[in-house]
Structure 1
Amino acid sequence: MFSGSIPALATPFRDGRFDEPTYRALIDWQIEQGSSALVPCGTTGEAATMSISEHNHVLAVCIDQTAGRVPVIAGCGSNDTSVALEHMHAARDAGAAAALLVPPYYNRPNQEGVFRHFEKLANEGGLPIVLYNVPARTVTDIAVETMGRLVAAFPGKFVGVKDATGVLTRVSMQRAACGPDFCQLSGNDDTALGFMAMGGRGCVSVTANVAPRLCADFQAACETGDYPAALQLQDRLFPLHSALFSDASPGPVKYALSRVRAGFSPELRLPMTEPCEASKKLVDAALAHAGLV
């Protein structure tokens, strides 16, 4: 269903408010540069500091500006099942292709609780679901067995996973549990090369915010099996992959966007703060290494 380079979009703010014109321009640029789908309101999009109504407005703006040119996988995750369901309904009504959903964070449910959370969303949400497994942030892992159980119990509802575990063997384990048609997307730019070689279909990317054409070319090389070309692009992008996580994300990526996109403010919402000077220097060097500045 999904493949290629899929940016997890940063959300621009200005003076504390959502900067809609800048966001719309970012979306157009992403599509022009070869991004194959878009993810609004994920971790990089600072969804955790948005109100429910603002979150749903940002989703609607993204879907409206995309205008069917590429699919929108709407970030709908919450640790409250009812709030996640509300986001799904808003995304469905706006025309999203799918919902991206983390397991409940902070609450720390067991695997039965994880299953029941997604069961309700599958039954009542009205959208295909891409699971988002990022235990470094949520604490709760979606176990391979639970993933397979969901796919088996709800045919056609759970269409893929954004895997940000960093454990490459999960690609093979999840293919065995969920079937070859289950769409596996890397959630980590730095290990996406190995992920693709093991059977991945694409990457939900932070780096693609800043280098959409290079990330799209990297994914195209992987898709055609041109791994020498992919390795060259990996080497060109790897310092940027690292620099964008040299301080708390999305601080570095917003700083990087302010360097490559005129008018993009690096403003963040508390509790996130601007990256330290050492991080900015790493970003600057990585942008230069990639030929982006």
Structure 2
Amino acid sequence: MSFFGVSGMYYSGQSLQNYRIVLAEDSNLFASMVSQRLKELLDIDVIVCRDFEELQFAVENASFPAALAISNVNLPGAEKGEALGYLTDMSVPTIVFTGTFSENTRNSLLARDIVDYVTKDSILAVDLLAEGVCRFLTNHRHHVMIVDDSPTARAVLTSQLKRYNFQTSAAKGGLDALRLLQDSPDIGLVITDYNMPDMDGFELTRRIRATHGPHQLRIIGVSSSTNRLLSARFLKAGGNDFLLRPFINEEFYCRVNQNLDTLTKIKLLTMQGTVSA
């Protein structure tokens, strides 16, 4: 298995050419740049749709569903953002590639339950978009466990991670998490709350670290507490990262990605014999 990097991330170079990607973009320049880059990096052929009618035809008349859509906010025939609503209604995961951006635009996009957004504001934009595509198509290889005694919190995090195409498991407390971890050795990331009745997040982290080193599994602690010492205590207990609730969507996804990228890079170094397993 080979590995190569895309904008600083690494993934196993298994072919992605069987995935079907729809690109809704009326700019010939950006359509050409995106199509070429995805073909070069990921060996993916892109179906380009330059207006809303072409997008509807590509989605509704395909022999198999699109794995992902890349869409501008506005298209000819859908000048008020109707394309994004259509893709959501058709259950097509979507990354928005837009030249206009503001806080209101950001809030509107996230309210549509999109996967991610990339702005056309630098020469790196196309590579960042390719990275987002690669992540979404390969995230299913990562198994993430959420540990929280609140059913609502578990459901929210599970929904968010599934939006990004991750495998997920959920545990209602520390003891449940240890059982799940024993039954599912492929879990690579644990996201655990601090305040739980049977075992707090510090103790769970210490118990996990007794059997799983940071080269095998990453741990992110979370809490809604305002106690700034919690982050230090999580890290001292063997955690790799810490987040305060309520999360900002983009920060949450970036922290998850960074921790999983670290695991992937360690696998690469291990395969090359640089570090021991």
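Matching task: 0.93 is the computed value of Cα Rg over 2.2 N^0.38 Å. Pick the structure from 1, 2. Computed on structure 1. To test your reading of the models, identify which of 1, 2 gives 12 for relative contact order in percent (Cα under 8 Å, 6 or more apart) when calculated. The correct label is 2. For which of the structures 1, 2 does the calculation of log10 I(q)/I(0) by the Debye sum over Cα atoms at q = 0.16, 0.18, 0.24 Å⁻¹, for residues 56-135 alone return -0.60, -0.76, -1.26? Value -0.60, -0.76, -1.26 for log10 I(q)/I(0) by the Debye sum over Cα atoms at q = 0.16, 0.18, 0.24 Å⁻¹, for residues 56-135 alone corresponds to 2 out of 1, 2. When distance in nm of label points 7 Å out along Cα→Cβ at positions 40 and 200 is computed for each of 1, 2, the one that comes out at 5.2 is 2. Each of the structures 1, 2 was assessed by mean count of other Cβ atoms within 10 Å over residues 32-39; the largest value belongs to 1.
All of the numbers you see were taken from the coordinates with simple rules; none came from a lab. Nothing here was measured: the structure is a model prediction, and the numbers come from that model. Cβ atoms are built from the backbone, for glycine too; each structure is taken alone.
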